[in-house]
1. So mean count of other Cβ atoms within 10 Å over residues 88-95, computed for just one structure, reads 20.8; which one of 1, 2 is that?
2. Could you tell me which structure in 1, 2 was used to calculate mean count of other Cβ atoms within 10 Å over residues 8-15 as 17.9?
3. Name the one structure among 1, 2 that distance in nm of label points 7 Å out along Cα→Cβ at positions 144 and 176 of 1.1 was derived from.
4. To test your reading of the models, identify which of 1, 2 gives 0.40 for FRET efficiency 1/(1 + (r/R0)^6) of positions 72 and 232 (r between Cβ atoms, R0 = 30 Å, to 0.05) when calculated.
5. Given a value of 3, 14, 27, 26, 20, 8, 2, 0 for P(r) over Cα pairs in 5 Å bins from 0, in percent, for residues 16-95 alone, calculated from one of 1, 2, which structure does it belong to?
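Since every read-out is calculated from the coordinates, none of them should be taken as a lab result. Treat the numbers as computed from the prediction; the structure is a model and nothing was measured. Cβ atoms are built from the backbone, for glycine too; each structure is taken alone.
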Structure 1
Amino acid sequence: MKKLSGISAFFPAYNDGGTIPSMVLTALIALRQVTDDFEIIVVNDGSGDYTAAVLEELASRIPELRVIHHPQNRGYGAALRTGFAAATREWVFYTDGDAQYNPLELSLLVEAVTPEVDVVNGYKIARHDPLSRKIIGRLYHHFVKFMFGFKLRDVDCDFRLIRRSLFDAVTLTSDSGTICLEMVKKFQDAGYRFAQVPVHHYHRQYGVSQFFNWRRLLRTARQLSALWWELVVRKTHRAVQPR
């Protein structure tokens, strides 16, 4: 199995007390398979359940685990930005703490790494969500792909392996779920190179999605409009030079 020099594995967590322990432990197994130098970071984004207590117990037993707590919920994008800033290894792997992806499939991303690849992006083999979410997700995918000019098969698949140096060159500002669009768009426009790998997606077993409700969908629509204006119309980010 191919190995990388070092990986920071990172999970944002918000009310994921029922799934984050298994994600951390599974990541521990996966990382030992693909690198000899790793750390695991979890950003607890102001959870109101027992996520914080579970993470502190895990951290007391797993020396490779580092937990960062946001005193209040700051949003998915803010949690990602905290995690990316905290990562110290050459590569950063991240996925969500709700167990809709399997950290053991990190090996699939690692196998796709070459000297020419900067980002390995997963794409869902099949989406295991309720029908309404599948429909909204498909419409969202086609809409943002058309509006932003994305070339990826699945821009919204949060199962990625990224060279940490990209975060030194590209500044992310989103606090919400639109950070995925911002990140991929800025990486793409800066000339960074992507590989794409099929991964499995699983039905949520614990907690409630923070994206699929009408209030958040309306808020996301406003944020998408602002992001489109900034990245597609004004294009201020294009001053960033790739490595």
Structure 2
Amino acid sequence: MDYLAAIDKRVSRRHFTKDPVLPMQITALQHAIDESNGSGGLDMKMIVGRGEPFSAKNSFGMFSGVQNYIILAGPENDKNCEEKLGYFGESIVLLAVSLGLATCWVGKTYNRELAAENVEPGEIMKCCIAFGNVKPGLSPKELAVSRGLKRNIREVKDRLYVEETPPNWVVAGMRSVVKAPSARNRQSTMFIYASDRVSAKIDMKNETDPYDLGIAKLHFEIGAGIGKGSWDFGNGATYERHETADQHKGY
């Protein structure tokens, strides 16, 4: 999968068609969910053909046609559970996009109690990912939301604190970070480059901030080069570079 292409292509969609998701798409998504659950100690679940939590009444009219969604759940005794759900959940979003599907992160505008019927005792579940097929082009409501978000896009320099001019791999990572989704487009995760190391931190003022931290970390990892580094989980944790970076510096 070309993650960078999926990042550029991804846009939140809220109005879906009745066209079913193809079996091969379901199989690919389920495989990714199973792998992510194993890697992160999570319990994400895919629900296909049952979109009741996203009915017009339950979503306050913000969604239509949702038939499929992914429940983001994991053990409440894991202090980094929600950050992991953001990290691994976004990887599934990008896979769905690469498979030709549309997606949307959902934190508020759905019936959480209905969705939670699929969650085991002792697990956290605050967010879901709606996915499915859409018509080409944004609907008028989606277009209005998209235009509003674009006015608030923050640049790399607004999200990165530096002690010295960063190398290319840091800048590349940040260029993917600024394209990452975040709740209400807050873009609150900040990155620090110091002593040739990168760390990521968010103030944790909102219940979805841990998810945003995980999403932003994944985007940085993709932009900096798949397989060339990895993150520790935790607010303020660092990114470990696995091989020598290009030391050419500058934005």
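1. Working: 1: 20.8; 2: 24.1.
So the calculation was done on 1.
2. Working: 1: 25.5; 2: 17.9.
Here the read-out was taken from 2.
3. 1
4. Comparing all candidates, it corresponds to 1.
5. 1
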